[in-house]
Structure I
Amino acid sequence: MATTLQLNSGHKMPLLGLGCWRAVGDEISTAVETALLAGYRHIDTAELYHNEADVGRGIRAAIATGKVKRSDVFVVTKLPSSAMRPERVEPCLRRSLAALGLDSVDLYLVHSPVGALERSELTSPPPEDGRMPLHHGTDLIAVWKEMERMVSLGLAKSIGVSNYNERQMRKTLAIATIPPAVLQVECHVYFQQLKMREFCKKHNIAITAYAPLASPGRKVLYEKRGVKIELPDLLNNPVVRLVAEKHKRTAAQVLLRFLVQQDIIVIPKSTNAGRIKENSDIFSFKLDELDMKALSLLDQGEAGRSFKFYDSFPGVDEHPEFPFPVKSTA
């Protein structure tokens, strides 16, 4: 099976990447180096993760071994909510490039359609309830035109979006000179995004699945913020475990293979060297038709979505471009 996917931009993107959310310092730089030396060729970060400089160190360390070249590595970073204004796109990308130590990124994504204010813009102290300071005047069209200009400047080879809904995708495509090459969204066996995948296939837009294992480690992060959430335990699902036993593979390998076998890009996050290497071994086996059918039946549709965002960013669902179903008041 191929390990890359051809994007509508003409560039090839590796189907397997290392997600870099929730790790900073030596922990993530070592994880990036480990991943690249284990065969990964795709690294996914964002300004919002506060680790671009650390990720850059990891990339340079891998290159310094002589086993990896810069041209081998597909680097992704993202425009944060606080830069969701056209005049901020270029300065923000240049800031990310400086932190990463790169001349260009392979893919630059709009991280979210929701615009936010920077702390320096607040005219009063931040709300004590932790509510997200929103910029209600977000203009997705103006931002996208600037994203296109980043390609013409040579700062990004491909551009795309993350966390957009179908309406926002249609709105962007209607005016795009350069269509989004990638849509990055939550996608896993409980939340298979069938409708969005059909839409993207029709428009030749690749999908990157974040939280392909449902991001189980995030529960600790949320609890530190005083937020209690229930997360799906995909790794211990009986069907997943049966398929894993059949192939003598880990549950994580099966969950990742299920997605890449359908040409969905995956970016599992780990800083554990053993799991990083295990997660990379998903191209040496294939799920059969019965496996794929059994796993496809685990889809829960919208009920399977685990990232709500209003859980960790109170008030975000009040933004006019909030892309997901709003929190029920019932």
Structure II
Amino acid sequence: MPHDIRILTEAELRAAVGLDLSTVDVVERAFAALAGGEVVMPPVLSMDLPAANGEVDVKTAYIPGFDGFAIKVSPGFFDNPKLGLPSLNGLMILFSATTGLVQALFLDNGYLTDIRTAAAGAVAARHLAPSRVQTAGVIGTGVQARLQMQAAHLVRPFERLLVWGRDGAKAQTCAEDLAALMGIEVLPVSDPAHLVAQSQLVVTTTPARTPVLRAEWLHPGLHITAMGSDQHGKNEIDPKALAAADLYVADRVSQTEIMGELRSAHEAGLWQGGIPAELGQVITGDAPGRRSDDDITIADLTGTGAQDTAIASHVFQMLQDSPSGTVISA
């Protein structure tokens, strides 16, 4: 028997959903659900394609209480800009959690992934950053650098933002963009050590394979969210930093052991902390979070299928009574 499927393009999705506190709350709900142990979330299907300078990730999760579940396909082909094409694209398919029928197809080119990733950074900042953040810093100059700092500002409003990137011109442009978007002082800096020293909240948003943040830069009252290591071989944070921090929190331990910062610490023989807490456990109170504003905390975000199901379900509910998109019968 035919049923309706809603199809939305990136432009339609951008018009319908943005980065706000409601989106942060939805993603936080997904993290809390992970702590309950009833989420069905298989390992990430990940393909590294060195011959094409590309990678493809497939993520999914079933969350009890959500009406649907998403399957997200996320390719990244990093020579595409030479062809005048974007590096990242992809789509999400939302299925009914009751019948398994396709409910929606989101041709978002990675937009929903960008939004949910930034929202996850805000969740980490909400639960792990010091209660007062005067200066924040971002290492990286791409789309996530911009979104992560806008998201963090929603939950920990800061007065000043510092930006560092390997390319000084891109750091300058990123700083100018964020100043215009956020209406605060945003400065590019030439030294990442200076950025960390001045900041209470730092987000790393790079595809680095060697650390961009050193352990000797840690200081009391610092929170770091690392979100760039989403493939085996990537590494943004000096492995010694994980051992030196007062608290290290994973989004999903099984993922961070394979593709996150914890993998690097294990391989270097520097992690002696046993099984770390997950962000969802901190949210639900099943694991301790920051004990004082002097603690040094690190959140390792590799991106979970639960976040994809959360954002796709959120968008579908928002658009139930909307004329947006194209509805087909299949």
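Throughout, read-outs are computed from the coordinates displayed, never taken from laboratory work. The shown structure was predicted, so the numbers you read here are calculated from the model rather than taken from an experiment. Cβ atoms are built from the backbone, for glycine too; each structure is taken alone.
Some points to look at:
- When distance in nm of label points 7 Å out along Cα→Cβ at positions 52 and 156 is calculated for each of the structures I, II, the largest result comes from II.
- Distance in nm of label points 7 Å out along Cα→Cβ at positions 260 and 308 derived as 1.8 - corresponding label from I, II: II
- Per distance in nm of label points 7 Å out along Cα→Cβ at positions 116 and 164, the highest-valued of structures I, II: II
- Test item: distance in nm of label points 7 Å out along Cα→Cβ at positions 204 and 284 calculated as 3.6, pick one of I, II: I
- Structure responsible for 11, 30, 32, 23, 5, 0, with P(r) over Cα pairs in 10 Å bins from 0, in percent, for residues 44-187 alone calculated and labels I, II on offer: II
- Here distance in nm of label points 7 Å out along Cα→Cβ at positions 28 and 236 was derived from just one of the structures I, II, and that gives 2.1; the source is II.
- Value 3.2, calculated as distance in nm of label points 7 Å out along Cα→Cβ at positions 148 and 212, assigned to which of I, II: I
- Highest-scoring label, criterion being mean count of other Cβ atoms within 10 Å over residues 68-75, among I, II: II
- Value 0.95, calculated as FRET efficiency 1/(1 + (r/R0)^6) of positions 140 and 244 (r between Cβ atoms, R0 = 35 Å, to 0.05), assigned to which of I, II: II
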